[in-house]
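Next up: some structures, all given as structure tokens.
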Structure 1
Amino acid sequence: MKEYIKTTGIILDNSCVKENTAVITVLTPDSGVISFAKHGYYSKRNIYKSLLQPINLIDIHMEKHKGKFKFIEGSLIESFDNIRKEYNKTAAVLSIFSSLTNSEIYDQKDYNLIYTLIMKFLRSVNEKDPCLLTISIYFFFQLVWCLGISFTFDNSKSEDYRYLDIENGTFYRNAADYESENHIAVSEKLFRVMKNFKNIRFADIDKLDYITVNEYNEFRNMYKRYTAYHFNKAIIIQPSIISEAG
């Protein structure tokens, strides 16, 4: 039986699979990440080619039959032009989209939270000029909360050694080197920035200290181990193409 769906969606990806066919991947707040083939996509008669571009927020009308989606029509809600105008902003956004499309997220309830999180991220990057490395880390910091786990911080006195316990997501300080299978050493700067994330909003993200590629890569490796422990598949954060903060 056919089902007709009207919803909003953020275009995450658009990839060519045949000479005149593209597969469009969309994040919706109610159906999660869905994909559909748009035949005749590269035809001059295709009036939806510009609409179905990554980063666009659209109204979308689809047909669902036997688990497959078919695009019927759509209209543009927001194109986030200030992101598109800057290469680094576009690259940072598409990098996060790539991480999401390659992750395994099964709970449909999570998608509504993720959709809201992405909208906050897009509007912050579109309206402000934050450090793109910092705001990307902040996005993934918030993402784990959407997926049912989180980062917390031990309030014990300051010690020389900092580490993350991947079993419970808590950052600790310790006087001794405590690296083990479930404990990941964390640099002082990354520890400080992430601790500040607790009381920050997307609207205020530009107030945080800018991080470097070193801290970004440190976070990537830590995040991979942390999410691999809790999920069937690790969430892989893409390498940064930005050489300096901002």
Structure 2
Amino acid sequence: MSRYKLTLEYDGRSFVGWQRQNNGLSVQEVVESAAFAFCQRSVVVQGAGRTDAGVHALGQVAHLDLPGTYAPERIRDALNAHMRPHLVAVLMVETVDDHFHARFSATERMYIYRIINRRTPLVLESGRAWWVPDPLNVQAMATAAQYLLGRHDFSTFRASGCQAESPVRTLNTLTVTQHGEVVSIVARARSFLHRQVRNMTGTLRLIGDGRWTYSDLRYALAARDRRAGGPTAPACGLYLTEVRYML
């Protein structure tokens, strides 16, 4: 058996998420079905991030084991052919050793959350960003984001169904920038709690529209209670953009 690392992108709107579920089609199922069509053997594809329904990826990483040895380009082209017409694409395939694991070998994950801040509704960007029609104070959001950096108990920003053993995480990066009408929130950490980025984004939006102060954010973080936090931002604006590994 040979192990291969896949880098993928997908439009999350058509899927119940990355992970196989009983209530609909997942990205994992699409990739595994394509792998079966390629090698005529059942293959388990392990992903680096379990993105939710509606969440997109520009740089999801996965690995799979295949019988025999193949040129990476052949695997890439075969999987892409078998995945049509689903909106999933393998961007790159690399040969890796048996110790590599897409999820457990990862040292950092990066997400970008996209907000489009304008009065008029979205058309071409519908389903690919969060439309916020009221003006946002992006500088205030950027300042507030700094309170969340570092190692904290992020229970306030953790989904009720989160299965992580500990709510403590170290947030390496959380920036808020604006280019025209697009507000981008970039988050980097070794790992995140379930819906952590979306819950932090929903809370930062409250800062941006003036409903919350910095003191409100500090209180919410210290409360360690999801009920103290802001709303969950919609899935459509979130993108898994990069997963890093030790060289």
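No value in this document is a laboratory result; all are computed from the given coordinates. Remember, predicted model here, so these are calculated numbers, not experimental data. Cβ atoms are built from the backbone, for glycine too; each structure is taken alone.
Comparing relative contact order in percent (Cα under 8 Å, 6 or more apart) across structures 1, 2, which is largest?
If we compare relative contact order in percent (Cα under 8 Å, 6 or more apart) over 1, 2, the biggest value is for 2.
Which one of 1, 2 has FRET efficiency 1/(1 + (r/R0)^6) of positions 93 and 213 (r between Cβ atoms, R0 = 30 Å, to 0.05), as calculated from the coordinates, equal to 0.95?
1
To test your reading of the models, identify which of 1, 2 gives 18.9 for Kirkwood radius over Cα pairs in Å when calculated.
Answer by label: 2.
Further, regarding this structure: Hey, helix-only ellipticity at 222 nm (-39500 (n - 2.57) for each DSSP H run of 4 or more, over all residues; to 500) derived from one of 1, 2 reads -10500; which structure?
1
If distance in nm of label points 7 Å out along Cα→Cβ at positions 101 and 229 is computed to be 2.5, which of 1, 2 is the source?
2
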